[in-house]
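Structures are listed in the sections that come next.
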Structure I
Amino acid sequence: MDSREMTGAAKKPLSLGVLVSGTGSNLQAILDAIAQGRLDARVSVVISNRENAPALARARAAGVPALTIPHQAFADRAAFDRALHTALAEAEVDWVVLAGFMRVLTPTFLRAFAGRVVNIHPSLLPAFPGVDAVKQALAHGVKITGCTVHFVNQGVDSGKIIAQHAVPVTAEDDLSTLSARIHAAEHELFVNVLEDIAAGRLLPLPSEATEA
C-alpha cells in the first residue's frame, strides 16, 4: 500500500466555469483569492457572450482559457445555452458561476448543472431584481441596500438566497459611489460563498428547487 492509499487521495480543487458579460471585477476577486491560496479552486474556463468584454482580458492575463460565444450567432436561447453547456462540459467544470452575466439561462441548461449554478446580484434580494439594481435603490430612497449570492433558477434573480451583505446608503451617495461600495462587498461575499462550496459546507441545490 503506498502513502496515497494510506492517507487518501489529495482533494482536487473545485473546478469553476465563470460566465461574464462585462468588466469582470468579481472574476478578478475570484482569481486573486485562488492565487493567494484562500480559495481551493481553479477557474477552468471563462466564457463571455460579448467579444470585447474586459473580463476576457482578465482571464487571459491569469492564464485561464477565455472564450467568446456570442448569443447573437444563435437562433434562440436554447441553441445558445447548448453551446455554453458544451464548452463548460469540455472544461470539466464542477460549478457554474455567473459574474455579471447578462443572460437568462434556460431550464435545460440549469438541469444539466443540477443545482450548481450561482449568481451575484447588487441588491438585497428580493428587492430590486433585474438590471440597474443600484439605480433602482437610489430612486426608491432606501437607507440600506447591498448584494446577494443566490442559486440560479428559471426566473430573474429569484433563486434561493445563499448569503447577503448589507451596504448603507448615505445622503451623499450617487450611482458611482454606491456602486463602488456594493462592488467591494460583492467581491468579499462571492469569494466567501465559493470557499464554502469548495470546502463542502454548501452543497448543490436539489434540482427540483431550481424551478421558478
Structure II
Amino acid sequence: MLPRIAAGLGAGMVAECSGFDGEGGGLLYRRPMYAGNIVASVKVNTENAVVSFRTSEFDAAEAGDGQSAVEALDAPSIESNARFISFDGAESERPDLGEADVVVAGGRGLKDGENFYAVLEPLADALGAAIGASRAAVDSGFCPNDLQIGQTGKVVAPNLYFAIALSGAIQHLAGMKNSKTIVAINKDPDAPIFQVADYGLVADAFSAVPELVEKIKQSQ
C-alpha cells in the first residue's frame, strides 16, 4: 500500500525505518539491509516522504499535553484493479506476537507439529507469552505462517525471547536479535543461536523445557 501512496504523492519511500540521524533538512533514516547485516542511512530528496517503521525499534511514546493541528488533505486518485474483499484475522487469547513482552519460539528441532505445541504451550502459558516459530518450522508444517519470525516473517523485540530447538539461521536472527534478553535451549553446542544468546543451555528441549516449566510454576 505505501509504495502506491508514495507514487501517487510523488514522494520518496523509506521502508522499515529503525532510527534517525541528523535533523531538519539533513534528516537521515536508518534502515536494515541484507537480513539486518547492514544498517544504511538514507536521505529522501523529495518534499514529502512516506515512511514505514519497525515498531519494535522504538519505545512507546508517553502521553503529553501538547496539541497538534489536524489538516484535511485530498488524497490523489490512483487507478488500480485491486479491491478489498475481506480481512480474516486470526484470534488468540495469547498476546500479539509483535507486541508481546515475552516470546517463546520453536524450531525444526521439535520434529513435528504435535511436539511443537506440546513443548511450547506449557512454557508460554507459564510466562504469559506469545508463541513464534522459525521459517524451517513453518515450512515443515508445524504451525501457521503467521507465527513466523525472521527476515520473511515478523520482527519482534520482546523483553524476553526463548529460542527452543532453534538453530538461529541468519534469516531468523534478523527478526529477533534486538530482543532485550535471549535464552537459547538447543542440544547442538555449535548452533548459531548461542552467538547472540544472553543465556544458553545445551540440552534436549524435550526434557529441559518441561523441567523449566515446573521450576517456573514452583516459583509463582
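Coordinate-derived values only; no laboratory data. Note that the coordinates shown come from a computational prediction; the quantities given were computed from them, not determined experimentally. Cβ atoms are built from the backbone, for glycine too; each structure is taken alone.
Looking at structures I, II, which one was percent of Cα pairs over 23 Å apart calculated from, given that it came out as 46? It traces back to I. Quick check on the output: -6000 is helix-only ellipticity at 222 nm (-39500 (n - 2.57) for each DSSP H run of 4 or more, over all residues; to 500), derived from one of I, II. Which one produced it? Answer for the origin of the read-out: II. Match the computed value 22.9 of mean count of other Cβ atoms within 10 Å over residues 43-50 to one of the structures I, II, and report its label. Checking each candidate, the match is I.
Out of I, II, choose the structure whose coordinates give Cα extents along the principal axes in Å, for residues 51-106 alone equal to 32, 25, 16 when calculated. Let's see the in-between values first.
Details: I: 32, 25, 16; II: 44, 40, 20.
Here the read-out was taken from I.
Across the set I, II, relative contact order in percent (Cα under 8 Å, 6 or more apart) reaches its highest value in structure I. When distance in nm of label points 7 Å out along Cα→Cβ at positions 131 and 163 is calculated for each of structures I, II, structure I gives the greatest result.
Which structure, out of I, II, was distance in nm of label points 7 Å out along Cα→Cβ at positions 83 and 179 derived from, given a value of 2.8?
Working: I: 2.8; II: 4.4.
It must be structure I, since only it matches.
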